[in-house]
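Peer 1: Next up: the structures, one after another.
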Structure 1
Amino acid sequence: MKVDQLIDPMFAKYRAAAGWAAHYELVVRIVANKTPALASCSMDYNLKSVEAKVRTYFAAHLNDRDNQLFDHVSKARNKLLHAELPTALKELENLGHLTGKSHVLQGELPDQITPASILAAIAGATVMTGRAADDNIFGWVIHLNEDGALDHAASVFQEAVALVGRLAGVRQPE
């Protein structure tokens, strides 16, 4: 077994969630671009400003869940894509994720990474707390993978993409 064969499944869910997160940004910008009243903002530097204008423009067509998505999905997307995983998890909790295991594991990886050393690191991992836990990116990826947060993230971003797609079909008087 190659190292990539062992690591890849652990990152597959992250890639799926990140892909849907990026897709969400793209559809928000496309909907803004194809809406004459919003077209000039579609390439704004900050997605949050584009999103706010889309949300305001279509406000009459939004329900409570739509507003909840707009409140948190952009920050969850940003934190996930920038690997600020503790904050991403908090935003996912705001979007309905029920956190399972509330711990991050610390495992020591040697300089020469092999499948056996990865398995040994996972098997010998210990629970981390405090700031050290927040700073352990590998542990957070394992945690979010195991507690279902990455699956939830992909689902939430798909839901947000569908919401924006629905708004794209709304005809507004110009």
Structure 2
Amino acid sequence: MAIALKKGPHIKPVTLNLSPAAMLCGFLETQLAAKKDEILEEPLRQAVEGLKALRYGEVRAIFTPGKKTGKGYGTKPFTLKKLRMKALGFADLLIAKKYAKKNKEPVNRMVAGAFGLKTARFKGWKKNKILGKTRDALMNSFREEIKSKRHWDIDEVLTELHKTAAEYKLQEKLAHKLKK
């Protein structure tokens, strides 16, 4: 990973052989040493210990996955929900851009096809209380992020839709891969 270090009047990129987890651990240790906030001391200490333990294959309580909600997410519930919410956002965006009227293709069918789904299954996502009807602010933010890209032209929307769909298909396959 290359980072820029400032030395004198020039900024020189330097390559460090540190993983993002090791860099985060170093940052958290710095925050812990600064002792700015006593309330955060214990969570910071747990996070540092947890990151160190992860290097050796041990998962500490602070990094233990939460309870999975819903079925069909395999080993990647966050990633798949995030990508499904983005799919819903693309449908919202294409509807806002009146894609169906201009191209004579229903938006739900087009987005479903890009994601390798039948239209009925995609419509099910929209009605699902864990996806389309969720009150989860984080999950809704992924949908809103895409929906807010009204400045994109149709070609840009379709390009991003197909990139997201390809990522979804890959992650879906990985999430349901059988352990050997």
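Taken together, the values in this text are just the output of simple stated rules run on the coordinates, not laboratory data. In this text the structure is predicted, and so the values were computed from the model without any measurement. Cβ atoms are built from the backbone, for glycine too; each structure is taken alone.
Peer 1: So helix-only ellipticity at 222 nm (-39500 (n - 2.57) for each DSSP H run of 4 or more, over all residues; to 500), computed for just one structure, reads -21500; which one of 1, 2 is that? Before the final figure, lay out the partial values.
Peer 2: On the way: 1: -21500; 2: -19000.
Checking each candidate, the match is 1.
Peer 1: Quick check on the output: 0.05 is FRET efficiency 1/(1 + (r/R0)^6) of positions 63 and 95 (r between Cβ atoms, R0 = 25 Å, to 0.05), derived from one of 1, 2. Which one produced it?
Peer 2: Values: 1: 0.95; 2: 0.05.
Source structure for this number: 2.
Peer 1: Moving on. One of 1, 2 was used to compute distance in nm of label points 7 Å out along Cα→Cβ at positions 31 and 111, and the answer was 5.2. Which one was it?
Peer 2: Working: 1: 5.2; 2: 3.4.
Matching structure: 1.
Peer 1: Follow-up question, since we're still on this one. Out of 1, 2, which structure matches 21 when relative contact order in percent (Cα under 8 Å, 6 or more apart) is calculated?
Peer 2: Numbers: 1: 32; 2: 21.
Answer by label: 2.
Peer 1: With Cα Rg over 2.2 N^0.38 Å derived from the coordinates and found to be 1.21, which of 1, 2 does the value describe? Each step should come with its number before you reach the end.
Peer 2: On the way: 1: 1.21; 2: 1.34.
Matching structure: 1.
Peer 1: Quick one: distance in nm of label points 7 Å out along Cα→Cβ at positions 127 and 151 came out at 3.7 when computed from one of 1, 2, so which one is it?
Peer 2: Working: 1: 2.3; 2: 3.7.
Of the structures listed, the value fits 2.
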